[in-house]
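Quick heads-up: structures coming right below.
Each value in this text was obtained by applying a stated rule to the coordinates, not by laboratory testing. Everything numeric in this text was worked out from a predicted model, so none of it was measured. Cβ atoms are built from the backbone, for glycine too; each structure is taken alone.
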Structure I
Amino acid sequence: MSLFLANSSDPVSHIVDKPIAGLKFGDINIMLSMVTVIGTALVLVLLLMRAASGSKTGPASMGNRRYLPSSSFSGIIEVMVVYLRDEMLIPVMGARLTARYLSYLLSLFFFILLLNIVGLIPFVDVHYAVYQVTGAPFAGVTESNTAALFGGAATASISVTGALAMISFLVVQVQGFRELGIGGWLEHLCGGRELVRGSIFLWLVIPIIFVVELGGIFVKPAALAIRLFANMVAGHTLLLTLLGFGAMAAKAGLGTLSVSGITLVSGIGAILITFLEVFVALLQAFIFMFLTAVFISLMAHEEHAEGHEAHDDAASGHGDSHGHHAAAAHS
């Protein structure tokens, strides 16, 4: 039985997370997704450090050019960061919360994006191809594990997306306790201060709201994890199914011309789906980050924010009236 990944008749076997053969930490199997997540994180740090160094302001001798990024990669990252901050996060969270959580949200976005992109690159197949070309033995490799040391669709593993969602869950709850306090957090679960401190007849609906809101605390991160997981699994399954049409036709005993035609058509379809998958990778990373930002903003103290806005408006009005009085006196 061939162990080369491209010969597998089941597309799902390419996606399912597997332990790495012969690699353990004590009695714990090291999963392929673990290595991929750690390796991708290290690569992301190096890439963002390079982008940051390219975005530094140059010496005065460069004139106005010193404000431009020194490389196209740095320019792309800078444009993405500025757009996400100014057009997506600040309108939802406000400037204060955006400044507090911008580093986390951008790290989340770029990390998930890079994980999704890595999942589209056939690192696992390359591993197996190298092993077969070099004649390296597949010692200890079975259908339930893998000989690859890196690659795979890490975000197609519910354990990875669940861990990311759990981190966002903790960030949201820390924001709630930090901003609202324990009392305000409980009031939020009961429908807000207006309901809790309102008419006694409204208290009858508080238990219902509390149960719904308490369930929503856990449903929101679960939805984040499942959405990312399901989209990645669906896209990779479709892509691998298209790539496998040629092999299935050959196994069915069709002629060379038929197999070549099916392979060509399915290959073109796979290329088109790959472009779509790149867009989905970007979109899902953005959705995960944006919904996390929305959940954080829901835990903000609205009255506190409104108080600041009222204070700013009052100060502005006071300045305007003072200016009008000064103009009148001058005239």
Structure II
Amino acid sequence: MAVKQVKKGWQVDIQPEGRGGTRIRKTFLTKREAVNFEFQQRAKASSGEWSPPVKENRRLHNLIEEWYSLHGYTLKDGKKRKSKLDGICKRLGNPLARNFSGEDFLLYRKNRLSEKQERRDKLVSPNNLNHEQAYLSAVFGTLIKLRNWKLVNPLQGIPKIKLDEPDLIYLELDQIESLLKALEQSSNPDVLLISRLCLSTGARWGEAEMLRAEQVRQSKVHFTKTKNSKARAIPIDAELEIDLRTDRPRSGRLFSGYSHQAFRRAVARAGITLPDGQLTHVLRHTFASHYVMNDGNILKLKDILGHQTLAVTVRYAKLAPRHLADAVTKNPLATLKCQQSVNA
């Protein structure tokens, strides 16, 4: 009998390819699971799609190490990502990779979310857990592409946590004016110019702070080695170009040190309150928001910001002056007022 009851459940004992073929013995908790497995194996053998089970004894930690040595080291955030993966692996108990399932990750995710409520020293946001899921899924996905992992990706098809779209945080004109005045008072020689550069081009703080003199030419700033490796050239006005050249090195880095903390202190002096994680990045949001509010083209904004997809840029579209403007004149109350005025 191919399926029989044993002490630990129900055992499948079959040779899908017939006598002389590979023999499979596998035990399941229920008879239904065992029968389904037998049927699937025989069906694959009949269609010529069956192959002997892979002997896979690596643990999750081994897969992470191989992912990093084969591919992860090439990523700009490779070391940081591997560190996060090592933490995930430790919290999961470094299981046998072949036994790790989507259900295991869902239980892990549930426990991590409960930590946020019960242990204030371990704040875990849903967004962070979505990143953890993406990182771990990429390990399996990459190794599958490299034919290093011959089983399935256990996280394939597992939905991420649905997040509310965050508010767009940007500075109003009066706030920009207050910030510039506070930056002028800073003892840091670079922070004002870096901030102006971000507000003028939509650059990320790191892109501006690490700018080299060779990247400023022909009234443009040429950003290279960006977050997504996509180079872009953004026009600047004559005043900013002069300031970037005056009393600055003619080659190498334009700015000598790191100005992040000087910017933080200037924001505080200006009386501006920003959400966590929105310190220097608010300058990039401010550029994009005012660009759209001034009726700038959303497709051109995508190129200016260096976004890979329009989906990332389109969140600013809601700030366009004509966006959903018809809601004022085409709602039922407006229609009623129109009828009343006609009847009057």
For -14500 (helix-only ellipticity at 222 nm (-39500 (n - 2.57) for each DSSP H run of 4 or more, over all residues; to 500), calculated) the corresponding structure among I, II: II
For semi-axes √(5λ) of the Cα gyration tensor in Å computed as 50, 29, 19, the structure of I, II it came from: I
Structures I, II compared on relative contact order in percent (Cα under 8 Å, 6 or more apart): the greatest is I
Among I, II, which structure scores highest (criterion: distance in nm of label points 7 Å out along Cα→Cβ at positions 59 and 267): I
